[in-house]
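Listed next: structures, encoded as structure tokens.
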Structure I
Amino acid sequence: MPQRRTVPSPPRAFVEQFQRQVTDFLSRLDRPESSQLLAALKVHTEQEMAAIAAFEGRRATYLEAIATTSDYPGLRRLEEALATLEAERFLLYRSVPGLHHGCTEYRDRLAARTLQLVEDEVAVLGLGPAPCRYALVSMGSDGRGEQTLITDQDYLIVHEDGNAVVDDYFRRFSELLVERLAAVGFKKCTGDIMPSNPTWRGSISQWRQRLNAIVRYEFDEYAKNLMDLIVLSDARYVAGDRTLAENQIESIREFEQGYFQVIWGMAKAAAEMKVGLRSFGRIWTDPKGEYKGLFNVKLLGWAPLVMNVRILAVNLGLAATSTLQRLELLEERKSLSPGSAAALREAYHVLTRHRILLQIRYLKGEQTESYHLDPKNLSKDEREELRQALVSIEELQTVIRTNFSIL
């Protein structure tokens, strides 16, 4: 059976280990061979650094242009250029955190610039400037800083308390913002998690009342309210007033921490999520229909992993929203053993890498959607890698069931 690959060590440790390996190898060579090896390493390193510098130069040019672009079609062109650039870089280096960082940063900048343009637009329409402080907060993959090449809008707006006039301003502002973000390249959320939906915008007091009602189960739609809380668990500041946003995010964490039944409900939902393994540890594929023989990477692997890691992090009140950062902190807090944390980090890299490659194929028109892959198209090692990732998620669900006494 192929051995499970491990995620690279932190940069300094990796460099030290590599230096020891080179030194050990050089001890077995004569002087001409040593010189040839070092020269080859030097050439390769310089080529890689030049390629990275070229990518960064193009990226910096696009990012700088965002701040001075004053029309939505122009921002859309920059979004497309930056997405293409990140896809090119991913195909060369296959770095999941690198793509997350790149996509999250440029979309944050695009969202902030769009916010500015909408402020100007509503002023021209006669609404005037914003009547009070407000902030745009992201959730979902964006909130975790885990943006990929295909994304939708997962935003909320919080503003200072005011009167009906203030509420009406932010209603009209939010409706226009959602349309303009869509024009820039941010697809509308199919789940309607956008500030045009009154559920996802409000004043400080309105948000406090809303959270109180949810955690105390005062609303009838329990499943929907539970999902709303899960989404809110990944909240992150994007634009507007940072202090207001961070206070709102802290309030969300306090509400979650204050009601154990809320976290228990989230844990139960996470532990019951289906993972794509059949009996005897085989990878599950659709038995019939349009996707017969295919594996849904997002639904049966990536989503259960992110969800279950989130539950452990929320239960400990961790401020980090990134899945990889959460795993690191969970290991530090002894909530996960070093072996389990390493296996789950590897699982995240494996599953997210497959998701990104599927997105690239979809964007190139090579397939009609970006969720399903055919395990038969993977090498033996890749299938085993995928299988081990799913095993790690099932083991994590067992931890969740034990920790929360879920039968």
Structure II
Amino acid sequence: MQRFLHFWFAGVVTAAAGDWPQFRGPNRDDVCTETGLLKQWPAGGPPLVWKAAGLGSGYSTVSIAGERLYTIGDRGDSSFVTALNVADGKQVWTTKLGKSGAPGWGGFQGPRATPTVNGDSLYAVGQWGEMACLDTATGNERWRKDFLKDFGTTRPEWGFAESPLVDGEKVAFTTGGAAGAVVALDKKTGNVLWRSKEFTDAPHYASLIVAEIGGVRQYIQLTAASVAGIAVAEGKLLWRASRKGQVAVIPTPIYHNNFVYVSSGYGIGCNLFKITGTSGRFTAQQVYANKVMANHHGGVVLVGEYLYGYSEGKGWTCQDFKTGEAKWQNKGNLGKGSLTCADGQLYLRQEDKPGTVALVEASPAGYREHGRFDPPDHSEKNIWPHPVVAGGRLYLRDEDVLLCYDVKPGR
């Protein structure tokens, strides 16, 4: 039986000034372009605007479009997509996505992916590979797919974690399978447009990004076997570089000026590849491979020419994008976690108790903190949903609870 959402409200909240329609934001880089945000937090952190509970178990963060935000969670024997008002956190609708549960060992209950919003459609994937296209206004289902049944793949150990990528008239994702690892569907009908028959890596947990290189628009994906570029038009494999990962390969690739950067944990580290394309022919040349940034799953962001993220065993890290050198590493101030960036500041979120959130300058000069706080209502589980900053608000999900903070001064 579904539970109702309960709310704690403190003041009037205006509609979002900016959208965050998918995992890691509009450009899938976890960088919010808004300005005029707080550069220093007051003692105890920024003001709490509202709190919503009843979202269910899981690791999905939020996507935001207009006056609505969306997330996914397990409640009872099913997973649900839930829409809330940005203004006050009240529930608008909730729709069943698929079955609930914890794929793989470890008991990590709930969906992993974040919904993607495009126009009046929302695309969501559950941990068992059940995908649905929903109407954003009502939650009514338009079409659905089952990765195992429809695409002949096998489930990754810890379930499907990739957030769908909407690009033009396509929605794309990585199912794996002998007929092609990456699948592109017509976003309106769900009909298959193509599969990457030359690229058949088993799926892991990273999400696709899109870039134009050498005049060819392409999807870039990281698996446990390689990093590759697939032509958007027809699914042709354009380039592929072998790159062996371990256990779980999770972080989203980063593209910048004809270079592709990838990182993963379990002792692997990071790589930078230079991608060259001429007349439709592509090569991938490795620039460096090192262990400066061994990011498990909290993500890496590129700000200017520097990368920021948490590196296993080394702490929060700033790395030179071009050379791979560490500019600074800080292990003592804040534990392992996830991050996002807005207005030149990093929002760092510790994954274990007490779930501390810190505001740190995105600067190669050093770790410079400008405030921290411990959000209430810790679930006692690892906090894996990435923080989101949109419309001057900071959103923090922890299992059943979503907290909304005001990080824009003067209102």
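All of the numbers you see were taken from the coordinates with simple rules; none came from a lab. The shown structure was predicted, so the numbers you read here are calculated from the model rather than taken from an experiment. Cβ atoms are built from the backbone, for glycine too; each structure is taken alone.
What the table shows:
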quantity: Computed 0 for helix-only ellipticity at 222 nm (-39500 (n - 2.57) for each DSSP H run of 4 or more, over all residues; to 500) - originating structure among I, II; calculated: II
quantity: Read-out distance in nm of label points 7 Å out along Cα→Cβ at positions 165 and 357, computed value 5.9, structure in I, II; calculated: I
quantity: Mean count of other Cβ atoms within 10 Å over residues 21-28 - structure with the largest value, from I, II; calculated: II
quantity: Given 3.5 for distance in nm of label points 7 Å out along Cα→Cβ at positions 29 and 389, calculated: source structure among I, II; calculated: I
quantity: Comparison of I, II - label where Rg/Rh (Cα atoms, Kirkwood Rh), for residues 293-396 alone is highest; calculated: I
quantity: Among I, II, which structure scores highest (criterion: mean count of other Cβ atoms within 10 Å over residues 157-164); calculated: II
quantity: Ranking I, II by volume of the Cα convex hull per residue in Å³, the structure that comes out highest; calculated: I
